[in-house]
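The numbers here are math on the coordinates, done by the rules we state, and not lab data. Values in this document were obtained by computation on a predicted structure and should not be read as measured data. Cβ atoms are built from the backbone, for glycine too; each structure is taken alone.
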Structure I
Amino acid sequence: MTTSELTEQRLIGESNAIGEVLEQVSLLAAIARPILVVGERGTGKELIAHRLHYLSPRWQNPFITINCASLNEALLETELFGHEAGAFTGAQRRHHGRFERADGGTLFLDEVATMSDRLQEKLLRVIEYGEFERVGGQQPIRVNVRLVCATHEHLPARVAAGTFRADLLDRLAFDVITLPPLRARQDDILLLAHFFANNLAAELGHIGFSGFSATVMQQLQQHAWPGNVRELRNVIERSVYRYGQPDQPLDRLCINPFSSPWRPERAVETTPTVKIPVNWLAHMAEYERHLLAELLQAARFNQRMAAQMVGLSYDQLRGLIKKHGLSTRPPEMSNN
């Protein structure tokens, strides 16, 4: 990676919140263990993965990335593990997957929570044994890859709901880096805003950036920034280019690019027709029974876990189970 690319990838901030994260990253960089990076969208999860790699002894080896949410299960499998020629229709030659290409370096899996259960199992095997087979292959391939995964999901809740493997989470979470949202980094907002404004001013050929007016600085500090640093960058760059007066302090922010007097009117919503059941109490009881059955299924019939998932006490949940006469054992056990 060139010096200019490294500059683009650096994390900017002087707040205590981001300082603690950077200190944690520095300590973890030398340890070749799987790391989980969590945070809201736009907080810089991929930048953290870059930093972990380039501060590690692997920094001269490949840094490979893939967004797990951008591909369906079959494509993601071949992109991660590769495939042999003839493995499926159209596979005319061998394809080396991301794990092979990242050998000796770091593989960054973004949006790891979207992986199917089958691919989660294959990923777990690579972590545990350091080997895998290409799709359509029979020979194990050994790799030495440092895995960094990211998600905006709360994975322990996904485990409780049965949509993410508990054993995989145990292996991924050697340590967890949690990125603070921009609203928790008030000291960094103006610092980042000036950085983005100066960069765009240079791109536009301006001599320099003339700064922000007091009103704009107040707006920057008061906005909630649901899109975090990514949103801030877009707002600043959009505002600088639209303002068009490089010799004057920027005194107008364009936060919402959809704001326009010519914006199409929202379609008029019609009131839906609601069919009221004749026996209301029986209908509600059946609906409650249905929800309770789904809850037990999601908790894998662990009643204490099920109660915690919906904020009930164990005794309250037991009372509902008894009320509706539901089985507390999985169907396969009930049939024995």
Structure II
Amino acid sequence: MPNIRDLAIHAKVSVSTVSRVLNGHPYVKEEKREAVWQAVEALNYQQNINAVHLSKGKTEVIGVILPYINHPYFGRLLEGIADEAEVCGYKLMLIQTNYERDKELEALDMLRLKQVDGLIFTSRTIEWEALMEYRGYGPIVACENKHDSSISTVFIDHYEAFKEAMEFLIEKGHQKIGYCIGRREGSNSRRRHQAYVDVMKGAGIAFDEGWIFDHCLYMDDGERVVKEWRKLASAPTALLVTNDVVAAGITLEAQRRGVKIPGDLAVVGFDNQPLAKTLDLTTVELPLYIIGKEAFRISIGNGEVAHVEKPFRLIRRNTV
């Protein structure tokens, strides 16, 4: 395989001239530039991209850690990240983890080995302390509320978003309120649960752990929730659902079974996906696309730690 010395001999120029041409430096005479490219074609030279990355000190690739690629919440975040990456001339490496710690650790090792320039964690299962150990190897951006840390974050205040939705349901006369969550152990999930507990206790309302439905990610999970809800001796009259797809599943299954929405059961979703507007679903709008764009910009920035909070909005429709 030819190297740049072979190119220099063939083009009758110096090795440094070949290097400048290959790396796009402007100050090379046109005849020499043409001679180098003729040599590249004649010798079928293939540039060693790893060597280029080492010489430049960056790969122009950002790693994006997602637990699931086929989930609308993460899909919308990824859309914002991808659009901004295209504008900035970067490529993305998608790392689907299924919330497996070892896969997240592999991604962090890619940063340590300079295989990517930075990492964006859309969600995580690995301990925050482990992320802190890798922050010296390059930018890490987390899409969660850790505004007092030395790792950059872009986030919504999930506590306040959940609290506002809860207070809206109480204002509408609901006392028996349940909620649906994807997983209980995530940092955003813990903030939502704390808001739930605080609002219920603050209003003097007793609640039942049986009113909390977990592992709710997709539409068929909504169907499962309705089946479980119907079996409860004392069922909630309202459900706060942490994504619109599950909320849609609940709404459609309830209607199929003759449960009136909102007469028998009020439903509030999260995200404001297009499906929510189609079903006239009350929801909390989260600016996921904007969060994705912001997270990408921070990941290629000057290295300064940033904490950016984005606003949410309760959209009142006809499921409450």
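So if we calculate FRET efficiency 1/(1 + (r/R0)^6) of positions 212 and 308 (r between Cβ atoms, R0 = 30 Å, to 0.05) for every structure here (I, II), which label has the highest result? Don't jump to the answer; show the numbers that get you there.
Numbers: I: 0.05; II: 0.50.
The maximum falls on structure II.
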Kindly point out which one of I, II the value 5, 18, 21, 21, 20, 12, 3, 0, 0 was derived from, the read-out being P(r) over Cα pairs in 10 Å bins from 0, in percent. I
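Can you spot which of I, II the value 17.5 was calculated from, given it is mean count of other Cβ atoms within 10 Å over residues 140-147? Working shown, then result.
Numbers: I: 17.5; II: 20.9.
Here the read-out was taken from I.
Thinking only about distance in nm of label points 7 Å out along Cα→Cβ at positions 156 and 252, which of I, II has the largest value? Don't skip to the answer; put the middle values down first.
On the way: I: 4.9; II: 2.2.
If we compare distance in nm of label points 7 Å out along Cα→Cβ at positions 156 and 252 over I, II, the biggest value is for I.
Identify which of structures I, II gives the largest calculated value of distance in nm of label points 7 Å out along Cα→Cβ at positions 76 and 292. Show your work: numbers first, answer last.
Details: I: 3.5; II: 1.0.
Between I, II, the highest calculated value is found for I.
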Ranked on FRET efficiency 1/(1 + (r/R0)^6) of positions 12 and 244 (r between Cβ atoms, R0 = 30 Å, to 0.05), which label among I, II comes first with the largest value? I
Given a value of 4.6 for mean projected area of the Cα convex hull in nm², for residues 148-203 alone, calculated from one of I, II, which structure does it belong to? II
